[in-house]
Every structure is written in structure tokens, then in C-alpha cells.
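Any read-out appearing in this document is the output of simple, stated calculations on the displayed coordinates, not a laboratory observation. Everything numeric here is computed off the predicted structure, so don't read it as measured data. Cβ atoms are built from the backbone, for glycine too; each structure is taken alone.
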Structure I
Amino acid sequence: MAHKGERPLRADAIRNRARILEAAEAVFAEQGASVATDAVAARAGVAIGTVFRHFPTKPDLLKAVVMNLQDRIVAEADAMVRDEGAVTALFEFCSLVMNAGASHRDVFERLAETGVQVRVADALVRLRPAVDVLLQRARGGGAVRPDLSTDELIALLAAVCQEAIADDWSAAFRRRSLDLLFTGLRPEGGR
């Protein structure tokens, strides 16, 4: 992305940036976010200088990975919104947020070491328009309590996901916590 007054990136630079982010995400997931940037360059098939041209510091790369993740979640949420028949897409959305947070835990920890805190609630604010639509659709279809508000849902989901990230919950415990959350979101006696 070019900032005001900067030349736009060439097509090959855009492709390199995307390859670097994809590689960084894979390398960080496999080896942890403290791995040397050389491993990211090798996985992306670019020189280390190319990585540093796009991301001058390791925290810059980590932040870009998080922003890329947020962009993907926004795109997936938008796809759920477009699927007007998906009454229970809200539950899929909640699972998506939980899994994305858990799979990027190490990146969030490394960023915290640099003074950058990643908060699930902040990310969900960006997604509020999609959450509004998904919640309205779920309420209309009887999938959730009629009195559930977007603010309540965001607060509950953010709290559960933030704890899952902070305490490194197992996949089974994350699923169980979402099941319990979903039970509380459903109308009384509903499944």
C-alpha cells in the first residue's frame, strides 16, 4: 500500500509482500514468532533484503501479519453476511474469531513484548457492522435469544477469546467454552 506522496508498489512488489506475509504466518505457526526473519525470507523465496524493504523491523512484520489476519476475517465475515440464508452463521463467525486468535497466539505475544497489545475487542469493533447483520439474522431465525445485543455478544466473545489466547487453551477447551457460550446465546430450551 502506498501512503500519500509515495509511489504505488509495482505488481512484483505487491506479490512479494503477499508471499512474505503468507510465509511469515506459516513460519510463525510452525516455529514460533521469535524465529529469525531469514526463515521467513527462505520460505517466501525472496532475499532477506526484500523482507526488510517491506517490513524494516520484526515488529513491523508481526503487525502486518496481524493486519493481514484481520483483513481475512473481515472478508470471511463479509461472505457470511452475503449468505442471507445462513441463520446460524453467527456461530461460525464466533468460531472463526476464536480459532484465528488461538492460531496466532505466538505473534500476539511477540508483539506484546514490543509494547503493542492486540485486543480481540478492538478487532471486533472493526467487524461490528458484520456482527450486527449476523446477529439480526440469527435473532430473526430464532437461533439466538431475542434480547441479545451486539454489545453483549462482542463483550462475551472478546472476553472468552482473549482468555483463550492469554492462557493458551487447548483446542478441546476452546470448543467447550464456545459450546457453553452458544448455549447461553440460544433461546431458552433451544439447541
Structure II
Amino acid sequence: MDVTVSLGALYFARLLIGIANGLLLNFSMVYLQECATPHLRGLCFGIVTSWIAIGTTIGMVINNATAEMMSRRVYQIPLYVCYAAPVVLILTLPFLPESPRWLLHHGRPEQAMKSLRFFRKGAYDETAIQQEFEEMSDIARREAESSKDWRLIFELFKGHNLRRTIISVGVGTSNAGVGAMFILAFGTYFFQIVSLASL
């Protein structure tokens, strides 16, 4: 099925996928951080990272399989496959509650408690849930008070906080800076050049 042959439409579609991918990568990590129990956060991040690698590998396999086609399907199939994940997300995200911390920061404690019960159901008893909720409420209250003073942003660059800031920003920047995503995105092309794709 030929949807479009317009270069502008193709670039727009690819831009849309790229923006969605960037938003998903960033917001899914924050959502996990806020919703997962502390002892499972590392595992959750590891699973997300693993799925990114798996998805990239699937994309490389599809690109390789379509590389010899002599029709528009050579680029249409890889692009259409990219829409599978957004469709699943659109259908499933409405069933996930907002994070308890987000709800607390927006003055909705009843919904925050309901959300926390949803995420801790079967793992925590009611006493543990109440205790965690009280801790979250205290933190949200302190953060709300501190956010009124915009000068606190400079605390990120002082003392021990400076070290944390450098590590956090450095890890994120290094991830992009090493060019791994570039190689993964164009891996099929590079492998073909060095005659590895046919091995």
C-alpha cells in the first residue's frame, strides 16, 4: 500500500517517531523511578535498557531483510513497523494511573493513595503502604516549600551536589556521545559495506 511518496511527509513521519521515542525514553524512566519499589528500580531500568537493545536489533534485522527490495517497500516496511509500539502504548496507557508522587505534587492525595495501592497490591500490606505514603507526602511537602525559592537551583553546583550533577549529566551525555545509537541505527548499512551482512 503506497501511502505517500512525498519526501516532506516521510521526514515529518520520521520526525514524529523520533520525538515520540525521545519522550518515551525519558518519561518512562521517570515513571518507573516514581512507581517502582526501591529494591526493584535497578531491575526495571535494566529491563527497559534491554528492550531498547532488542528493539534496535529487530529494526536492524528488518532493514537487512528489506535492503534488496526494488520498490518503495524498502523504506515503507521499516517505517510501518515503527508504529507497532505506539499503537500498543495508545491502547494500554489509559489503564495505568499517574504516579503517586506526581499526584501528591499536584494536590491530589486521595488519588495518590489509590495509585500507590495499585502499584503495591500484593507486595505490601496496608501498614507498609500507609508508611510509604506518609514518607512520600513529607517529601512532596518539603519539595513544594523548597521549589518556591528559585535560587535553590544553584545547589546543584555546590559541594556533594556538584559531584552528583556531574555524574548524572555525564552518564547521560556519554551515552549519546559515544555514538552507539548512530552505529546501531545505520548498522545494516555499515555491515553491507564491509560484506558482513551476507555472511
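Observations on the structure shown:
- Sorting I, II by mean count of other Cβ atoms within 10 Å over residues 107-114 from high to low puts I first, with the largest value.
- Distance in nm of label points 7 Å out along Cα→Cβ at positions 27 and 99 derived as 2.6 - corresponding label from I, II: I
- Which of I, II yields 0.85 [FRET efficiency 1/(1 + (r/R0)^6) of positions 83 and 155 (r between Cβ atoms, R0 = 35 Å, to 0.05), calculated]: I
- Top of I, II by FRET efficiency 1/(1 + (r/R0)^6) of positions 11 and 75 (r between Cβ atoms, R0 = 25 Å, to 0.05), largest first: II
- Taking volume of the Cα convex hull per residue in Å³ as the criterion, the largest value within structures I, II is that of II.
- The maximum of mean count of other Cβ atoms within 10 Å over residues 19-26 over structures I, II, that is, the highest value, falls on I.
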